[in-house]
Structure 1
Amino acid sequence: MDHSEAPVLDALAAYHAENQIPFTPPGHKQGRGADARVRAVLGDSVFRSDMLATSGLDDRTSSKGVLSRAQELMADAVGAEHTFFSTCGSSLSVKAAMLSVAGPHEKLLVGRDAHKSVVSGLVLAGIVPIWVDPQWDAERHLAHPPSADAFRAAFAEHPDARGALVTTPTPYGTCSDLPGIAEACHEHGVPLIVDEAWGAHLPFHPDLPTWAMDAGADVCVTSVHKMGSGLEQGSVFHLQGDLIEPEVLKNREDLLGTTSPSVLVYAALDGWRRQMVQHGHALYDDALALAKTVRTRIAEIDGLHVHGRDDFCGPGRAADLDPLQVIVDTSALGTTGYRIADWIRKHHQVNMHLSDHRRTSAQLTHADDDRTTEALITALREVADHADELRPAPQVEVPDPAELRLEQVMLPRDAFFGRVEQVPWEKAVGRVSAEMLTPYPPGIPAVLPGEKLNSAVLHYLRSGVDAGMVVPDAADTEVTTV
């Protein structure tokens with residue numbers, strides 16, 4: 001296929017060149033009705049390119065096939081059989097994939113380190129989750145993706161499961177044994193869904209971890225806005241094999257998706273595909289070299305340790321690591337990643353990616369360069385020099401794995417929609433949660449609807465909030481009540 005094409009961008013250019021006059025939404029009519037103060041901030045180009053997908057970008061019957069051609073090019077670029085664009089983020093895409101595999105009261109194996117969007121899918125569909133436990137690093141208080149053997153054991157206990165879902169890479173950059181998990185699924189004749197939201201870049205360089213389609217997955221969901229050049233909410237999901245019909249996947253996406261998709265998001269997805277095919281290898285040559293240098297320089301700062309393959313990969317741990325996720329252990333400084341990140345933002349206007357009770361991280365992409373990484377290293381060096389100002393930090397009471405893993409006593413859907421009451425957190429022990437309680441980022445729930453609460457997890461969340469943890473989806477974000 002000719003990857004110099006960019007069908008959505010070309011159609012936008014044609015629309016502007018033809019000076020078409022819309023008597024359709026959006027109501028700002030190419031920005032003419034937008035407030036001048038808004039245009040001054042957002043720019044006129046945003047409004048000029050914000051139009052209907054049909055009777056705008058394409059004709060009323062979509063006879064020019066603009067979107068379908070862009071999706072075919074994306075599939076060809078990454079070696080998938082079918083590709084679908086989503087303008088509602090991977091939060092929608094992963095739900096569409098789940099609903100394509102399992103229905104109400106049917107079982108789906110799910111890694112317990114799944115993102116909250118997966119839990120939302122369970123609630124919406126009434127799917128019965130069979131949780132597969134992550135691999136726990138007790139020394140570093142960190143969960144890695146579940147092993148292939150853990151999925152095999154779950155299938156042995158639940159042979160009627162309709163499929164499996166695994167999250168890889170994690171926000172910490174750690175990757176699962178996807179070929180092994182795919183093999184376990186296919187031995188049972190069921191599909192594997194991979195939530196690869198953090199891995200949109202993986203197909204475009206051989207030195208990055210193996211991406212889901214090459215590993216044998218059936219459906220792969222990627223967030224192009226996370227590690228690629230997409231706009232926020234730009235997501236793509238890919239399909240291969242014959243275990244899921246493409247018509248079914250498209251139908252489920254249509255059930256959940258918006259009827260007013262953003263052409264701006266489509267255009268960015270289309271342009272990113274062209275960029276990656278034409279320049280991706282060279283861009284990631286540079287990004288990987290830069291990441292190596294950044295890791296070395298941060299490791300030279302007293303009190304900071306940069307996690308690498310030796311820490312995260314091996315038996316009982318992750319199968320691979322994305323080196324562009326630079327995870328920095330700050331525990332030797334005697335303070336938390338929360339305080340480190342807040343100090344850096346305040347004093348250096350540098351925004352860290354993910355912070356927890358003992359780490360902070362920087363997400364590098366092909367867009368970073370010497371200027372941005374120098375600012376990062378300077379900020380980390382200076383915060384290390386001022387660590388005494390950030391001590392003593394409140395301690396987060398992190399439970400051991402046995403206490404962290406709550407018992408699922410009700411379906412997530414039944415608990416979420418059941419009769420509920422709000423109680424003080426001290427009185428919630430032994431009660432069944434009706435809500436998700438999710439430290440964010442990375443957005444992996446500590447508590448799910450239908451799980452029985454224990455003292456250890458409640459103390460973890462309360463002490464976490466006092467230390468700087470954010471739990472945005474709780475009805476009471478301070479977690480003083482549940």
Structure 2
Amino acid sequence: MKLSEYVTHDGVGLAELVARGEVTPAELASTVRLASDAVNPQINAVVETWPAQDAPAPGSTPLAGVPFLIKDLAVAMAGQRTELGSRLAAGNVATSDSSLMARFRRAGLVTLGRTATPEFAYSTTTEGVLYGATRNPWDPTRSPGGSSGGSGAAVAAGIVPLAHATDAAGSIRVPAAANGLFGLKPTRGRISMGPDADEVFNGLAVHGALSRSVRDSAALLDLVHGPEAGDPYAAGRPERPYAQEVTRSPGSLRIGLLTRPWGGRTVDGTIIDATLRSARLAESLGHRVEEVRVDLGVSWEDFVLANARLWTTNLVTWIDGFAAAFGRPVDSTTLEPEALAAYAYGRRVSGAEFVHALATRNGVARALGRYFTGHDLLLTPTLPELPVPLGTYADGAEEADGLGWLRQVFHRSPFTAPFNVAGTPAMSVPLEADPATGLPVGIQFAAGYGREDVLFRLAGQLEQAAPWAQRTPSVWAGRHDRG
């Protein structure tokens with residue numbers, strides 16, 4: 001299969017070719033290697049490739065035989081390295097599959113490697129020391145976002161049609177916006193984090209995926225959602241498969257419009273214009289859109305403080321665990337400045353402060369829950385600015401403490417984190433592009449707890465009304481046919 005043909009298919013489309021016998025999973029895996037060889041040197045999205053280990057029965061699932069990549073964090077394949085983007089964990093090899101990895105195998109996905117992440121996923125850019133900076137396929141001088149930036153860049157550049165991602169403050173939606181992809185953060189408890197973790201960052205983090213089509217994300221969520229024994233959270237079972245929701249009419253939705261973020265930072269004019277155009281598109285489709293103010297239940301400073309306490313205390317346990325396992329020091333030879341600062345901050349957080357942070361989490365969940373009793377969705381920009389130049393996040397990083405670093409990260413992505421704290425689903429849809437640069441602009445839609453069905457219905461409608469698949473970045477595997 002030529003690369004120019006391969007990139008025209010999403011994951012479901014490739015699985016259909018496999019089911020009809022027009023291509024084999026092995027041939028697709030070989031094509032992925034060609035795609036990676038062609039574009040990965042320019043974007044540094046894939047940090048390691050693996051030989052195909054699975055041979056799914058053609059047609060056994062909607063994604064059987066589809067090539068796939070996993071993020072270098074929070075999911076583990078037996079016998080393969082999972083290093084969390086950190087020198088402290090370099091060489092760490094998983095002894096068994098995590099629960100989600102087992103589900104990926106049962107889904108028929110052929111996992112061919114792992115993608116870059118910032119150290120411990122502790123940023124919304126992907127510029128780690130261990131493997132170097134990942135570059136945005138639309139403009140390699142810019143960030144692909146994070147922390148799932150490697151997955152985002154790999155999918156956007158056409159290496160694979162979809163890839164695993166995680167999201168604790170926007171790490172699915174940020175790279176979706178930066179790379180012109182679809183990315184849905186599921187409800188807390190929709191996908192198991194087990195078995196070695198009951199929850200990550202006290203329920204703020206979830207698993208998901210980045211894709212070029214809505215139906216791919218829906219099909220994958222259908223195949224991997226649901227609790228494992230012992231999970232602390234379990235979202236209610238959906239009424240019907242999400243793949244069916246993509247083609248169902250959403251009806252007339254009541255959508256709130258928020259263009260100014262919590263915390264009050266300035267939003268670029270091009271982003272506001274794109275958001276307003278998306279609001280008008282929604283109205284043209286029969287939805288009711290009105291400007292709203294949304295109460296978080298706490299001040300922005302208290303919100304950031306609570307997140308910093310939860311993030312850093314969790315990070316302390318990760319760092320101590322890897323340091324003990326490998327006999328490595330916790331210092332600048334093993335950790336980047338941001339992680340070191342967060343580690344020092346987390347060790348100072350008291351038990352009472354930690355419990356207070358959990359109370360703040362509850363307050364935000366209640367406040368946003370009240371909003372969704374009166375509206376079906378909330379529409380916002382995903383990001384307040386276009387993808388930033390590489391190196392932007394490094395400015396002041398070495399002087400920041402753990403709270404200061406989180407304050408900078410949330411300043412860069414103020415629209416996304418509240419839905420992690422509340423545990424509610426949200427998606428970034430690649431509806432717009434900047435007229436001056438052609439860079440993608442993601443538009444975020446958030447829904448109430450457990451309402452991925454509403455999001456998928458609207459996403460399918462938007463994809464039909466304003467298709468984005470024909471827009472491709474400058475670094476694109478489809479331009480590299482051989483022979």
Structure 3
Amino acid sequence: MNIVIADDEALVRASLISMLEEMEGSWNVLGEAANGEELLDIVGRCLPDIAIVDIKMPRLSGLEAIQRGKQLSPLTQWIILSGYSEFSFAQQALKLGASEYMLKPVDPEELSKTLHRVYDNNQQYIALLNQQFENMLFSLFHGLTTITAEPQDSLFRGGSFQGTLVYLDSSWPASQLIALQHELCHTARGLMNGCLGCGLNIGVFALPGGELALVSAWERDKGPKVRQRVISYQEAFERTLKQLSGDEAAITQMQTSECSSFNELLDQMNQLQRWSELRPLLGLNLKWLQQELRSYSEQEGKLKLGKLLISANQLFKNKLYVQFQQTVAELEQQWLRTSLSSDSPIGRSIIAYLACVFPLCNEGQTLTTVEEGLRSLRALGDRQLLGQPSTEQPVDWVEQVIAYIESSYMKDIGISQIAADLNVTPNYLSTLFHKKTGSTFMKYVTRLRILKAKELLADGSMQVQQVAESVGYYSTRHFTKLFTEMVGTYPSDYRRTKHASS
């Protein structure tokens with residue numbers, strides 16, 4: 001959005017421009033005016049989307065500028081700046097057609113809210129707000145920030161929430177699974193069109209373990225109309241999953257109940273991550289609700305069986321064949337302890353899981369019993385151990401990840417994509433990275449990006465938005481929030497201080 005700023009105080013204009021630089025959105029300042037006549041000249045030439053105008057200016061007051069400016073640029077939205085003693089003038093300005101007014105000194109948060117209200121029904125604005133929501137979700141779930149950084153009237157403080165975890169299970173190589181996950185992300189975002197707005201936001205992002213997360217949040221006072229939008233979106237997404245899933249690549253959902261706070265959502269999502277190990281027993285290509293999973297999670301023997309099945313698959317994919325064989329031996333013992341049969345619902349689900357995630361059967365063959373499947377796993381492990389060169393040196397995956405980060409931190413990088421390139425699972429690579437560096441992948445990337453940003457800001461030749469994009473953030477607001485939390489000052493203030501001392 002193109003903006004013109006008019007105020008006879010240069011310091012006020014500079015302050016507003018700094019705030020706009022750090023704000024989420026494509027706010028482009030076309031020009032500054034020190035009086036009403038200069039303002040009308042710019043408005044007539046540039047036809048801005050928004051004009052921020054001081055009530056009292058020399059040569060031509062803000063009120064007179066609005067009257068004449070509306071004729072020059074009928075589509076321009078006018079925002080008035082006033083002091084407490086000038087409130088009656090602000091009322092006149094609103095009668096003349098001004099969209100909003102702000103009291104001096106202007107607060108950055110109030111400026112953001114005011115600009116957003118001006119374009120409340122604009123689709124670009126709705127998409128912008130949703131991107132802000134998704135960025136904050138990503139930061140919260142990856143431990144880059146905390147909810148205390150959010151204002152009291154934020155959706156994160158007073159909204160209702162529902163989350164879904166999406167798990168992909170297949171014997172496909174990692175690169176093929178990542179391509180499927182990207183397709184799911186693209187589809188999930190495409191389905192948002194027409195659902196967003198009216199107090200509803202939806203975020204789609206990958207978690208450190210590689211699974212996909214979808215979170216819906218809505219204002220509690222919006223009523224059943226918005227809740228129905230959430231249901232419609234979820235149903236449309238499920239229809240897409242059914243089209244993309246199958247015997248070779250299973251897509252399983254695990255969904256929270258409706259949560260009355262973000263902390264409750266976080267607790268339930270963490271529970272679902274632990275209970276996700278039940279899916280080999282309960283069935284793939286289905287949606288399991290949090291309340292359905294609770295009773296199974298309390299059965300320790302079944303949870304352990306599911307955990308061993310998931311672990312065996314992870315170890316096999318990461319070529320850790322000795323540990324794989326040990327886990328298969330534990331699996332055989334745990335299966336015997338359950339006293340379940342292959343004809344039971346759990347037995348049939350395990351058979352389907354083994355057939356889906358391991359290359360056990362030749363074309364046309366099928367597994368008939370769990371015991372047969374476990375024997376096939378042992379034989380598979382033996383073949384891999386025999387074919388593995390004894391002189392093979394262990395690969396330092398973490399050093400490769402660090403080298404990749406340092407060369408590509410300015411790009412949209414994630415642990416899943418790197419894991420696919422290295423042909424290991426995201427969860428395994430994430431665990432290794434944390435163990436060796438003492439930091440999660442995203443925290444490591446964020447610290448490096450902020451360090452590079454400090455260097456660019458100290459140079460003083462780039463705007464905050466340019467710096468943000470140079471280090472990998474295409475949301476200036478998101479970058480500012482992370483920078484402020486890590487450095488303790490706004491990027492523009494940091495740049496100003498460093499530039500003044502040089």
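No lab work stands behind these numbers, since they all come straight from the coordinates. Keep in mind the model is a prediction, meaning the values are calculated, not measured. Cβ atoms are built from the backbone, for glycine too; each structure is taken alone.
Numbers at a glance
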| read-out | value |
| --- | --- |
| Distance in nm of label points 7 Å out along Cα→Cβ at positions 75 and 451 - structure with the largest value, from 1, 2, 3 | 3 |
| When distance in nm of label points 7 Å out along Cα→Cβ at positions 27 and 107 is computed for each of 1, 2, 3, the largest belongs to | 1 |
| For distance in nm of label points 7 Å out along Cα→Cβ at positions 115 and 323 computed as 3.2, the structure of 1, 2, 3 it came from | 2 |
| Given 1.0 for distance in nm of label points 7 Å out along Cα→Cβ at positions 355 and 379, calculated: source structure among 1, 2, 3 | 1 |
| When mean count of other Cβ atoms within 10 Å over residues 227-234 is computed for each of 1, 2, 3, the largest belongs to | 1 |
| Cα Rg over 2.2 N^0.38 Å derived as 1.20 - corresponding label from 1, 2, 3 | 3 |
